[in-house]
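All of the numbers you see were taken from the coordinates with simple rules; none came from a lab. Keep in mind the model is a prediction, meaning the values are calculated, not measured. Cβ atoms are built from the backbone, for glycine too; each structure is taken alone.
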Structure P
Amino acid sequence: MSSPDPFVFAGEAGFGVYWVIPLEKRSYLFFQNFEFILKQKTTIRKEIPLSGIGIHTGKKVDILLKPSPSGQIVFRRTDLNDLELPLDPGTVKTKNSTCLESKGCRIQTLEHLLAVLYIFGIDSLIVELNGEEIPIMDGSAAPFALAVQDAGLQPLPEQKKLVKILKPFKLEEEGASVSFAPDVAFRITYCIEYDHPLIQRQELTLALNPESFVTEIAPSRTFGFLKDVPSLRAQDLALGGSLENAVVFDDKGSVSGPLRFPDECVRHKILDLIGDLSLLGSPVVGHFNAHKAGHRLHLKAVRFLLHNPEYAEAIP
C-alpha cells in the first residue's frame, strides 16, 4: 500500500496514548484507546477551522467545528443568521452527494465529514459554515480525519447506544443492491464495476475502526470521468471539481496523476457508505454489503433500518 502523499501527520493531539505506524518513511499518529467512543457521547476537545471549495457549487466556504455538550450534530449556517439544521435522516436528500434540506436551505456534500465523525464516535458537535456545501478539500476524508486527531476527543457523561443488526435483508434497485446481516463488528463489503482499464471490477471487505479507516479508507478520493463533466456542469454539479480534488479518468487512464491505492475507487465508495450510515445516529454492529450502489440506495437502507426495528435494535 502506498502512502497518501499530501498527508503526513505528526504533532501533539492533546489526549490519549499514541503509537506510530510507518508508511513508506512517513507515519500516521493514532490514538491507542478508543473504547469510550463506543460507550459515551463524544465531542472534540478544541475548535477546528477548515476552508476549501465546494465541489458542486464551486464556491469557497469556511467551516468551524465546535465542541458541544448537546449530544447531537447541528449544522449552523452563519450566512443565514445562524440558522440551525440538526442532522436528521428525515431531512436528508441525495443528488450526487448527501444533503440536508430544511427550513428553506440546504447543506450538501456531507458524506466525507460525516464518515470521519462517525468513525471517531463524534456525535455531539456544532458545524458552522458560511455557505451551502462542506468543502471537498482534496476529495478525500484525510484532511478531516487528521484535523480531528489533532484536536483530540472529549468523552461526555451521556451514554450512547449501539445499533445491532438482528437479521439479514437486501434492498435492490436497477441492478444495484445493499444488504446487511448480523456480525460481531462493523464490517463493509463493497463491489463496483466500471468499464475502464483502471477500475473494472473492484471488491473489498474491511472491518471498520479508527485505525483501519485512517490508513485504508480516509485517503481515497472522489472520482469521476472526463466525458461526464459537461453534463454534470449543465446540472450545476461539479462546478468546483478539479484535478486537485478528484480522481479524473479519461478513456485510457487517470489524468489527475497516480492513484493512492490500486483500488482507490472502491475504497472511496466505502467512505461514502460510512458517511451515509452515520445517519443511523449510533455506532452499528453488522456487515453491510453493497454492489454498484450509491447515496440514494445507501439512504434507503438507513431508513429501512430506522423504520423496521425487527431488523436492528438499539442496545446500551
Structure Q
Amino acid sequence: MFEIIYILILAVVIDLVFGEPKNRFHPVAWLGKVIEMLFENDFILKNKNKLFKKIYGAAFTLILMIACSFIIFEFLNLILGYPQIIFILVSAVILKFTFSIRGMGEHANAVLKELQSRDIGGARASVSMLVSRDAEKLNEKQIVSATIESISENMVDGVMSPVFYFTVAYLLVNSIPAAVSVAVGFRIISTLDSMIGYRDERFADLGWFSARLDDAFNYIPARLSPVFFLNLDSIKIAARDHRKTQSPNSGFPMAAAAGYLRVSLEKPGFYRIGDEKEKLKPEHIKTALGIMDRSIMIFILFNTSLILLSI
C-alpha cells in the first residue's frame, strides 16, 4: 500500500547519499549521446529548410519522450511480480535519475570555492557549467548572481517538476509504473530543452518544440515554487518581477530567491530582479543552497502528504 511513498523517499535518499554517477554510467548522459546523434549531425544542422527542421525536431522529441516512457512503464510492469523490495529499489533508482539535488549543490559549491580562493578565472569556468551565458567577462557579483539564478531555476526544473508529475500521475491512475514513467518523460523533455532548446541559429527551429513543451510542463511547478520558500518577501517579489525574464517560468523561483535573500539578481542586458537591500556576496550562494534544500524537502513532504491522503 505504501510502496509509492517508499519509492519517493528512497529515490531522494539515493540522490543525497550517492549524487550523480560518472557519465558512462548515467542514463541522462546516454540520452544526451542519442540527442547529439539525432540533432547535432551535419545533415540536420546544415539543412536550410526551416519547416523540415521544425517537423523533425517535434517528431523526434515526441518519439524519444514516448519511447523512453513506454520502455520504463513496460519494464516496471514486468517486474511487478518480483519480490517487493526489488520492485521498490529498481523504481526508486529510476526515479532518482529524473531529478538532482546533490548534484546542483556540488556544482554551486565549486563556484563558491573558487570565489573564496579569489580564483575568478576558475569561478568563471565553474559557472559556465551551470549557465548558458558567456562567462568570460563576468565579475564576482555577476558570477554569484548567475549561480543563484541557476540554483533557483534548477529547484523547479531539476527537482520539483519531476516530483510533481510523479505525484500527479499516481493520483490520477494509481499506478507506480505510470508515475515513474511520467517522471521519466518529463526528464526527456527537460534534457532535450537543455541541449537544443536555444534560440540561436543552429537550434531555433530544431529545438522550438522541446522548448515550448518544457515551458508547458514547468508552468504549474514554477508558479507553485515561491510558496515553498515560506517567506512573504519571496512571494511578493515573485509576483512583481517574474515577467522580467525571457522564460515564462524561470522568473518565479529566481525572483522568490531574490526576495528571500534580499538581493538583486541580474543578467546584464536582459533583466534585473529583486531589491538590493543587501550587497550580493559569495556567501549568498551557500544560503541559496540551504533555501533550495529546505524548499525541496517541504515540497516533497507536501507531495508525500497528498499521496498518503489518496491511499
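Here are the numbers for the structure shown:
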| quantity | calculated |
| --- | --- |
| Structure responsible for 29.4, with mean count of other Cβ atoms within 10 Å over residues 250-257 calculated and labels P, Q on offer | Q |
| Per FRET efficiency 1/(1 + (r/R0)^6) of positions 82 and 242 (r between Cβ atoms, R0 = 35 Å, to 0.05), the highest-valued of structures P, Q | P |
| Origin of the derived value -5000 (helix-only ellipticity at 222 nm (-39500 (n - 2.57) for each DSSP H run of 4 or more, over all residues; to 500); candidates P, Q) | P |
